[in-house]
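> Structures given as structure tokens follow.
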Structure 1
Amino acid sequence: MSRSDLCRLSAVEQARLIRERAISPVELVDAVFARIHALEPVLHAFCTLVEEPARDAARAAEQAVMRGDPLGPLHGVPISVKDLICTRGVTTASGSRGYRDFVPEEDDVTVERVLAAGAILIGKTNVPEFGYAGVGWNELFPETANPWDTSRTPGGSSAGSAAAVAAGMGALTLGSDGGGSIRGPASFCGLFGMKASFGRVPLYPGCRDPRFPGVSGWETVEHIGPLTRTVADGALLMSVIAGPDDRDRHSLPAGDCDWLAEPTRPLGRLRIAYTPDFGYSKVDREVRDITAAAARVFADDLGCELVEDSPDLGDIFDLFLAVITRDTDLRGLRAMAERGEVAMPQLLWLLEKQWTAEDFTDAAMRRQAVCNTLWRFMRNYDLLLTPTVSTPAFALGRWSADTVEGVPGDEANPSPFTYPFNFSGQPAASVPAGFTSDGLPVGLQIVGRHLADATVLRAAAAFEAARPWADRWPALLG
């Protein structure tokens, strides 16, 4: 099997072939690094590579296979990790000048779990500063480009993770999502990305350790989850990282979702709502058409009842800013800003604004009202479908699209569909819905009821079976 063929295998296939001794972890890691070295000068998906430790781990994994040792579900499979997620002994810069030399002394819980399952860490993927933007720009590393069109962004903040998987630089990656940072890049890069229910995947030390300004924060909205080319790969990764941990008081008991089995189960006749715009948002015409056609698949092909309907949320982007600022270490980040260690304009604005206690208590009340609106709405439906992002991927060097249906991008709130479900903690995933006339991916968001992760996974897998996407690759791969 050629190196290119190895890189095109799903993680499920990689793990199976390693167990069957049909491929070696060493040749798989070699193939992935060969692709990384070929594409990194263009894509800039990675900010740190751990090549020699990965090769050492691959050799040890190969020896374990040959000895007949018990193997974990990810044995020998390469994985990358977003650079907001702590990795013991490996730089975690978080796109920040203040953390350019920060080397954590402990792994994030999720990193512990994937390594214990046999995965091989290949590197850290690029992010905007502390994750406060939907692009892959920071002052430390080159801006990450989208493999489908290298003049455009892969989205953010899981920018490098999405670009890496979309280009075959490892089939698995860990991203994080505090307002759409998994689902947005999944949409822009033609991937499956899932934010499971809040608490399914424990968070520590990120969001939980107040020793680290910037790294600690967004505690009530953050999620860690998979970005993969297939639903089965995402489910495989979720089966490893989900489950309670005493270091995260919000973590949920396990047992009500069989991550590996759900994608294989029949969808059933569900009642599904679809909204193209939440009743107010500007949405690119091609995105609207593509996601509407994707939603109809659930009725025409999958036998569900589809109703165009929307929760009455209105434009709540100002609420999102207040909620994440309330979850931010303002004192610590303001001290970093005074030392000249904060560069992102949006983050500086948040730090310079004179927030009051009333701002934050009002935000808490408004957030609860949003959650109440959502559970009441979902009582009538099994799922809600929306565009994931209002536009296709936009140009590098920008924070948003130039315009959205004639409205300047920075005024159009181009991603209103994701962060409401960070407020509520509902499970939500993005699946590739189709491509624009320019060949850019567009995502459809699938949102479930409270704790209905199994339904979201079944729906994503059913849609993937009806409209497969994984055989289509960016042109730069040849």
Structure 2
Amino acid sequence: MKNIIVFLLFTIAGPCFAQGLTGNWAVKDPLPDGTFRTTYLSLKQDVERITGTIRVTQFYYKIAESTGNAEGFTLTGSMMDGASERRVKYEGKLVGEELHVATRRRPDAPLIEMVAHRVPEGEGAYPARRPLPELHKVSDNGLARTPPMGWNSWNKFAGRVDDAAVRGMADAMAANGMKEAGYVYINIDDTWEGERDKDGNITTNKKFPDMKALADYVHSKGLKIGIYSSPGPNTCAGYEGSFGHEERDAKTYAAWGIDYLKFDWCATRNLYSDEEMRAVYQIMGDALLKAGRPILYSLCQYGRADVWKWGPEVGGNAWRTTGDIRDSWDSMTKIGFAQDELAPFAGPGHWNDPDMLEIGNGGMTDDEYRTHMSLWAILAAPLLAGNDLRDMKPVILEILTNREVIAVNQDKAGKQGRRASKSGDQEVWTRPLADGGIAIGMFNRGSAAAQVGVKWAEIGLKATPKKARDLWTHGDVKMDGTEYTAIVPAHGVAMLRVTP
């Protein structure tokens, strides 16, 4: 993981540096949703050495290096993220009782000026670790017997998601054929969270004035609704997490009518190691079972700690196997074609999740999006659209609603497909189906059209299939001989369903 370096400039002239700098400081930037993006600096000046911590969004740094005097100082914070180190650098001076803060996200970026003020000692301090429960198996919730299908807000909207957008996606999904094709979940990702009330209950921010009413609206369309949180004190975007409030949050979600929870590791790494991850996720798994409503449990921790080996044990219905996907050919193929060895860990109720779909977001060609859809279908992966459903080109809607490809993804046997052969840029993947048939993906990862072939003996067939169907042209294919070949476009796919 690359180091992230942020340069902050503090502009000052003022009292004795050793006395004036020591304390707890906060920069609070108001956000349009009614929350604040807060950076806390807990500093102690000891002659020429500065110690303390820096907390911003999901990151919590310990000051590892410092230099400075009354004329100016530098701070370098460090934190470990698994086996990788993240570092952040601050530079500044003190003016009276204010820290005038300017930020550079890159060395060549313009300064963003802010002012830090003193806050009470302990405000913004990181919470202490809690003892973890003994490991046990969380009962199966009976959900996701086939991979979940729906939509998630993050890839297209990130922090811009709001009530109106979610209602619009529900309207579109119910009207454009996606619902009939099997899509059902409308999932709100990060940035919906507000503060906790005096009793510790999570609230929503201004973007979501009434989550219960929103859930009722989505349900009125014959759809289900999902939400997002973290087992840590903060989410990835720095909003309120569920740490210490798992049972309370699960009951709140149930009362709102939530059907799906994505639970993202993020700031939890500042309290617990990857080796403790299973116990951490078990807490919410237990809480969801007690909540009084069936809620699909999706673990998001980027494939760390071999999650596929213990995901079902904590009640997980799906678990991320990779880092975040991007809307690019390189990102999609790096993730998708690396899933082969995880096939034994997928099955009804418990799915490997190589992240959400980017189909329709504009970064790939139509052929590349067909590859994306075909590969995720063979992988028995969750199909969570990540585009704006209200304004799709007809070809994108056709890709997302291809019933024959979706039938492969939703096959009742729940067996994840695997790579059958590879020759240069050409790969053949197969997936056994419940009716005895086989789904075949003939992928061309090269930059020019190429012939891709599949030999029946190499995929376990003793004879030529008696029937074959092309799932993208929606036509039957005549089979003759010991193999089949197709001309596949650059970055494209030919997908078959054959009957032995």
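Here, each number is a calculation from the coordinates, and none is a lab measurement. All values derive from a computational prediction rather than experimental measurement. Cβ atoms are built from the backbone, for glycine too; each structure is taken alone.
> So if we calculate distance in nm of label points 7 Å out along Cα→Cβ at positions 143 and 159 for every structure here (1, 2), which label has the highest result?
Details: 1: 0.7; 2: 2.8.
Once distance in nm of label points 7 Å out along Cα→Cβ at positions 143 and 159 is tallied for 1, 2, the winner is 2.
> Looking at structures 1, 2, which one was helix-only ellipticity at 222 nm (-39500 (n - 2.57) for each DSSP H run of 4 or more, over all residues; to 500) calculated from, given that it came out as -5500?
Numbers: 1: -11000; 2: -5500.
Only one of 1, 2 returns -5500 for helix-only ellipticity at 222 nm (-39500 (n - 2.57) for each DSSP H run of 4 or more, over all residues; to 500), namely 2.
> As an exercise: Rg and Dmax of the Cα atoms in Å, for residues 263-358 alone, calculated from one structure in 1, 2, equals 20.9, 59. Which structure is it?
The value was obtained from structure 1.
> Computing Cα Rg over 2.2 N^0.38 Å, for residues 311-382 alone gives 1.11 for which of 1, 2?
2
> For the read-out distance in nm of label points 7 Å out along Cα→Cβ at positions 47 and 399, a value of 1.9 was computed from one structure; give its label from 1, 2.
Here the read-out was taken from 1.
> Using the calculated result 24.1 for mean count of other Cβ atoms within 10 Å over residues 295-302, pick out the matching structure from 1, 2. Working shown, then result.
On the way: 1: 17.5; 2: 24.1.
Only structure 2 yields this read-out.
> If log10 I(q)/I(0) by the Debye sum over Cα atoms at q = 0.11, 0.12 Å⁻¹, for residues 95-286 alone computes to -0.52, -0.62, which of 1, 2 did it come from?
Label of the originating structure: 1.
> Thinking only about Cα Rg over 2.2 N^0.38 Å, for residues 191-414 alone, which of 1, 2 has the largest value?
Structure 1 comes out on top.
> A value of 11 was computed for relative contact order in percent (Cα under 8 Å, 6 or more apart); which of 1, 2 is the source structure?
Going label by label, the one that fits is 2.
> If you don't mind, another one. Say we calculate mean projected area of the Cα convex hull in nm² for every structure; which of 1, 2 gives the highest result?
Comparing 1, 2 by mean projected area of the Cα convex hull in nm², the maximum is at 2.
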